[in-house]
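Next come the structures, one after another.
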Structure 1
Amino acid sequence: MKIQGSVLQPLESRPISLTERTINALREAIRNGSLAPGALYSVYQIAADLGVSRSPVREALLRLAETGIVRFERNKGFRVVIPGPATLAEMISVRIALEVPAARHAAYAAQNGDDHGLLAECTAMKAAATAHNELLFMTHDQRLHAIILELAGNSYVQRIIENLRDASRLVGPSTIQGTRTLKQVYEEHLPIVQAIAAGDGNAAALAMEQHLKVTGRILLRDAVSRPDAGEHTDDAKLWARYID
């Protein structure tokens, strides 16, 4: 069995949490495809690529493994895992359970006039949509969701959601492939941002729920259409079981 060689760039040495920086580096590698789903990677090689010891790499991988984004193989290494339909449905359910109340709390926190740059991020999303720049749009999309979680004030939830977003991204690059335009996705986010800015927690929660359910249905439909979906080929049943 072949183990992949160097795929990552060394990290600079800075007096901040090395584990957090390692997690960020691994996430980015998963997002950009440097760590490919299914391939076997060595903890030793990843540590060498990043220029760190094996300890922060193991800690980072254990954190990522909590949501199923990576899987360890005893005495071999680890693999990035594409979530199956049932696992994806569970992830969508968790996102709804966590991000909907987070949007409500963010609206209450933003009442003091400090929105942590949320409105600016929304404006940047609109500009990227107008320019049809999907990569830039998705960067601002992710940042906007992160700001909402920051406003809600729960860093643990933020880490969970980041892992879940990365895991669901492995199903496909995005849901913007003949299903929704960038403009439509922006318009799903706009009422969330407007409600948070207005301090309307209930409206923010409702708009977030609607957005996540639209995205979740598309992701789940794509997941069950994959050749390796197995017995879970009915997205309506999975949706009813895990979400509705």
Structure 2
Amino acid sequence: MPTDPPPAEIVTAGMLVIGDEILSGRTKDKNIGHLAETMTAIGIDLREVRIVPDVEDEIVAALNALRSRYSYVFTTGGIGPTHDDITADSVARAFQVPIDVDPRAVEMLERHFPGRPMNEARLRMTRIPQGAELVDAGGTGAPGFWIGNVIVMAGVPRIMQTMLEGVIPKLAKGAKILSETVRADAREGDIGTELRAVAEAFPDVMIGSYPFIDESGPNTNLVIRSRDPARLAAARAAVETMLAEVKAR
């Protein structure tokens, strides 16, 4: 059965993206951004993303490292019907459990492909590690699965998003990070020293600098993030004071 971590103010996640096609550039990943936005919205910190090829040893090593470090690990890719779809086998090896055709997964796939033969390739998608719970693909095909703190999902963005929506209600949630953005109307190089001083005065607040160019030329957005509304407001006030002082020189 899936094991939820105990309730905590900070819940963390890692992501493992699996597939040679991602590393070669043939496929442009769309799942990282979606997962990051979704996790932020529900109060889970996505702390790390790794991309590995379709090599079992590398998948196992990365998965074991991530699952020991974070509350949840989400994997995408490698659960299809072809020979290089080895994610399920790799997860079973990481957890040191058997893997075999799961009747529940077969039933799901038969509903998706009515009247089509359950051939060897399709049966490959129904092999689930022992002890895992299924993650429904919402009628789009074979299921993913959830074992321990690892949630295994498809790499196709539409299917991945459906699977993710299904598991969200079951996830432990942390305190959401609040965010404020201040347009600096200055180049990064003009405020870098002063911004560091503000950041050092608020070590418990995340303060980031993000340059951009618009019709007025080079500019910078300063993003302040915290779980504490009072500290967020204080840090924003300090940033705005700093900017006013720089501009008054």
Q) 1.00 is what came out when FRET efficiency 1/(1 + (r/R0)^6) of positions 156 and 196 (r between Cβ atoms, R0 = 41 Å, to 0.05) was calculated for one structure; which of 1, 2 is it? A) 1
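Please compute relative contact order in percent (Cα under 8 Å, 6 or more apart) for structures 1, 2 and give me the label with the greatest value. Walk me through the intermediate numbers first.
Numbers: 1: 23; 2: 19.
Biggest value here belongs to 1.
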Q | Origin of the derived value -21000 (helix-only ellipticity at 222 nm (-39500 (n - 2.57) for each DSSP H run of 4 or more, over all residues; to 500); candidates 1, 2) | A | 1
Q.
I have 1.24 for Cα Rg over 2.2 N^0.38 Å, calculated from one of the structures 1, 2. Which structure is it?
A. 2
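The numbers here are math on the coordinates, done by the rules we state, and not lab data. In this text, all values refer to a predicted model and were calculated from it rather than measured experimentally. Cβ atoms are built from the backbone, for glycine too; each structure is taken alone.
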